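Structures given as structure tokens follow.
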Structure I
């Protein structure tokens with residue numbers, strides 16, 4: 001079994017749910033306090049043992065490349081001004097893993113975005129994370145899924161149990177059999193009606209994928225809007241071999257959603273060691289006045 005050392009993070013989406021700011025600014029760089037969402041995801045990858053990360057961007061998202069590329073001129077100026085602590089902070093942005101880039105030139109779906117990673121991953125299994133899915137967890141979620149992959153030698157779809165009717169917003173696991181937190185899949189049903197739920201396990205933005213997915217993408221027909229969806233390719237993989245859903249531990253935030261974003265901002269601020277207590281008192285005082 002090959003060790004997983006690579007992760008792919010597609011970031012080429014248009015960010016329509018966060019317009020108008022995403023007209024000029026990538027949603028993946030929207031900050032939680034002072035750190036972009038994407039930085040948190042890359043930190044998760046590094047803490048999971050990932051060494052190389054590929055960011056799949058569109059030509060309109062060069063700000064992502066700029067953010068994760070060293071700026072020697074800026075660092076020299078900061079050093080000359082005696083701000084070595086800030087230099088260290090900036091270098092930490094890109095020093096944890098090797099970051100490279102690939103381009104998706106047309107919006108042809110998330111399956112096509114993943115296919116851009118084929119030269120990067122080759123015949124190796126890899127982690128996949130969407131660039132607007134933030135997960136706060138004691139143990140990094142990619143690491144949890146890698147553990148499941150090592151146990152079952154299969155592609156792994158990260159998911160969680162969702163009790164509310166919001167489950168219809170997600171892909172839902174169609175389960176053959178279960179082994180604790182791991183569930184062998186017949187497939188993933190995209191956004192089913194409540195009356196058609198096959199389980200309460202929803203797919204939530206983290207995967208470990210074996211290289212066979214590329215052949216599945218090549219053979220996946222285009223859907224609405226001429227797009228190729230990764231869920232269709234993974235459903236094909238379910239028919240050819242084992243694919244599991246694994247219920248990871250952690251708090252997931254949909255950072256492409258305005259309410260998800262403000263929820264993350266609030267909860268991360270309350271956890272902040274510098275001003276969390278002060279912010280908590282502010283929230284209490286504000287709530288008493290409203």
Structure II
């Protein structure tokens with residue numbers, strides 16, 4: 001089985017849980033996801049199957065869109081409502097303008113400290129393992145980019161916002177930093193990934209949909225909207241061996257077809273086309 005499925009992950013499942021379910025469904029060990037969603041989170045989780053696992057790193061690098069909610073008045077160790085409450089305090093009077101200013105202050109790039117409950121490895125050990133053992137460790141920082149952020153609603157003790165962020169951005173950490181800017185306690189109460197690159201929530205399927213065989217498997221033509229070129233037998237053999245092709249075309253990329261099936265994408269490097277991706 002080769003292709004991509006866009007899953008609408010349900011709350012309570014880890015990303016690995018989803019992979020395990022689909023391993024059994026499609027009877028394959030060659031499977032992977034393209035960006036972890038916490039059990040609390042829902043939404044777009046792109047799953048690569050078979051030879052399409054070659055695209056995991058590429059798709060993981062795509063920007064992502066989220067809708068998140070902040071519960072004000074308390075702070076937890078995991079930075080979301082599943083964690084242990086560390087502090088509670090009264091919520092100060094906040095205005096819409098204050099919140100909008102705090103949100104937009106994060107536009108652009110900034111150094112974000114990762115959550116201590118995360119799978120980032122330090123000295124061969126995951127951060128959450130240190131946290132569970134009450135071991136102190138300096139949390140690493142990453143440069144992340146917030147390209148869009150917008151307040152959706154503010155009522156009583158809840159702020160809802162949307163954002164578009166780069167690979168490696170932790171929304172839990174962003175929420176922590178927003179609350180620090182507002183001088184208020186807060187923790188993430190819900191999170192939905194609505195888009196990753198070209199993959200959107202309206203084209204995602206639940207695990208139940210997939211179990212019922214109600215899903216769409218993305219293929220090369222869906223992923224690479226380029227012109228197509230039909231291979232002859234000699235060219236096909238060259239593609240199988242990863243060889244260069246001399247094709248009379250000016251396209252930057254071409255989808256290569258053999259016997260009416262798309263099998264590869266080749267990139268123009270001047271006089272020749274070379275392999276960009278193939279199944």
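Just a few scattered comments:
- If log10 I(q)/I(0) by the Debye sum over Cα atoms at q = 0.09, 0.11 Å⁻¹ is computed and equals -0.46, -0.68, the structure in I, II: I
- Source structure (of I, II) for Cα Rg over 2.2 N^0.38 Å, for residues 99-170 alone, computed value 1.36: II
- When Rg/Rh (Cα atoms, Kirkwood Rh), for residues 179-226 alone is computed across structures I, II, the figure 1.23 traces back to II.
- At a computed -10500 (helix-only ellipticity at 222 nm (-39500 (n - 2.57) for each DSSP H run of 4 or more, over all residues; to 500)), which of I, II: I
- At a computed 2.5 (distance in nm of label points 7 Å out along Cα→Cβ at positions 19 and 163), which of I, II: II
- Structure from which -0.81, -0.91, -1.19 was derived, log10 I(q)/I(0) by the Debye sum over Cα atoms at q = 0.14, 0.15, 0.18 Å⁻¹, for residues 51-146 alone, options I, II: II
- Given 15.4 for mean count of other Cβ atoms within 10 Å over residues 59-66, calculated: source structure among I, II: I
- When volume of the Cα convex hull per residue in Å³, for residues 3-42 alone is computed for each of I, II, the largest belongs to: I
- Once FRET efficiency 1/(1 + (r/R0)^6) of positions 67 and 251 (r between Cβ atoms, R0 = 41 Å, to 0.05) is evaluated on every structure in I, II, the highest one turns out to be I.
The numbers here are math on the coordinates, done by the rules we state, and not lab data. Because the structure is a prediction, the values reported are computed rather than measured. Cβ atoms are built from the backbone, for glycine too; each structure is taken alone.
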